[in-house]
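See the structures that follow.
Every read-out reported here was derived from the displayed coordinates using simple, explicitly stated rules and does not represent laboratory data. Bear in mind the structure is a predicted one, so any value in this text is a computation, not a measurement. Cβ atoms are built from the backbone, for glycine too; each structure is taken alone.
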Structure I
Amino acid sequence: MLLRATPPDGALDPAQLVATLKRSVPARTAYVEVRYSGLLERPLILRGEMEYLGPGRLAKRVDAPYHEQTAIADGRASLRRGDKPERSLPLTQIPELDSFLRGFSALLGGDAAALARDFALTASGSSTRWQLLLKPRDARLARRVTSLRVDGSGSEPWCFRTEDADGDVGFLLVGPLAASTLSPRVSSMQVDALCRGIARK
């Protein structure tokens with residue numbers, strides 16, 4: 001990912017911070033995703049690569065523990081797992097995903113105005129270590145996702161933390177955190193500490 005600018009020290013302005021996160025396309029990054037669910041005895045840990053291709057266009061590949069490819073483009077979401085046939089749906093049938101995608105695209109596009117239409121934004125920290133908190137304005141998305149927190153440094157996001165309305169939590173670690181070694185039963189508190197920069201990889 002390319003650096004664009006550095007957020008100022010002291011009180012952070014959310015719009016200025018978002019502007020520094022703009023990625024040049026295509027932007028690719030390795031990731032490790034950790035999902036916690038009340039239906040699972042231990043977290044689901046996925047590793048692969050994500051690609052941002054511009055507004056409304058994302059691709060995600062899972063390499064372990066299984067193989068899966070997801071693509072979002074031209075108003076549709078498609079999914080292929082292993083050798084199974086591809087499944088595709090228009091985003092109009094999954095409005096909460098559509099809202100989330102608009103927000104994620106606006107974030108990676110550095111478009112604070114577009115992001116603020118769908119989320120209430122607050123920022124804290126400094127250029128060395130910052131947090132951006134997004135609260136959904138869209139009622140349909142808020143019924144699924146209560147908040148999205150982005151942790152980072154300079155113009156690099158390191159961690160995306162999503163909290164669902166049912167209490168489930170998910171983390172997406174990118175950049176230097178994508179190489180983190182995690183135990184199969186790593187706790188959400190341990191991953192959260194890693195995102196906040198108060199634990200070693």
Structure II
Amino acid sequence: MILSGHQIQARINGDIVIDPFVEERLNPNSYNLTLHDELMVYEEVVLDMRSANRVRRMSIPPEGLVLNPHQLYLGRTVERTETRNLVPMIEGRSSVGRLGLFVHVTAGFGDVGFCGFWTLEMFAVQPVRIYAGVPICQIFYHEITTPYTDYVSDKYQHNSDIQPSLLFKELNPELAASDPQLQLDFGMERSHS
């Protein structure tokens with residue numbers, strides 16, 4: 001069963017934490033999450049699942065930023081969420097989808113117990129100008145009716161930033177263990193373009 005907007009509001013600061021929570025963003029059966037003012041793009045021509053791929057940051061200026069096709073942009077929500085006893089999921093808003101902007105490539109499914117910001121895998125079908133603070137996606141909640149184990153991860157749980165792929169920690173644990181700096185910056189460079 002999917003929770004209604006009334007049920008979401010009733011569980012705020014209980015099973016559901018959305019920080020900040022703005023009542024006007026509550027929908028009949030979801031809540032609109034907004035886009036943070038920073039994006040990340042990969043610097044590598046070929047991405048390697050077994051490596052910590054280099055990334056570059058870019059800010060979204062007040063006049064907006066044009067996303068180009070054939071480029072994956074990683075973003076994140078302004079809101080930090082926590083979910084207990086429910087399964088959180090995100091989907092792009094239909095108004096955003098009708099502009100040809102995918103908000104998550106495949107990773108809209110959350111885990112019961114997840115706490116953190118949602119990383120968005122954004123991909124544009126054609127050039128589209130985006131703005132920080134725009135309601136970009138919606139979170140909704142499924143009830144879980146059988147015994148479960150809370151989500152535990154040394155990769156994404158309790159994150160505080162955009163999260164590039166950390167699959168290399170599973171596929172190449174020696175690399176992750178041998179270089180603690182990888183856990184801090186993944187070769188990140190700042191850009192204000």
field: Entry that produces 16.3, 51 once Rg and Dmax of the Cα atoms in Å is calculated, selected from I, II
entry: I
- prompt: A value of 29 was computed for relative contact order in percent (Cα under 8 Å, 6 or more apart); which of I, II is the source structure?
  reply: II
field: Which of I, II leads on mean count of other Cβ atoms within 10 Å over residues 127-134, largest value
entry: I
query: Of the structures labelled I, II, which one yields -5500 when helix-only ellipticity at 222 nm (-39500 (n - 2.57) for each DSSP H run of 4 or more, over all residues; to 500) is computed from its coordinates?
result: I
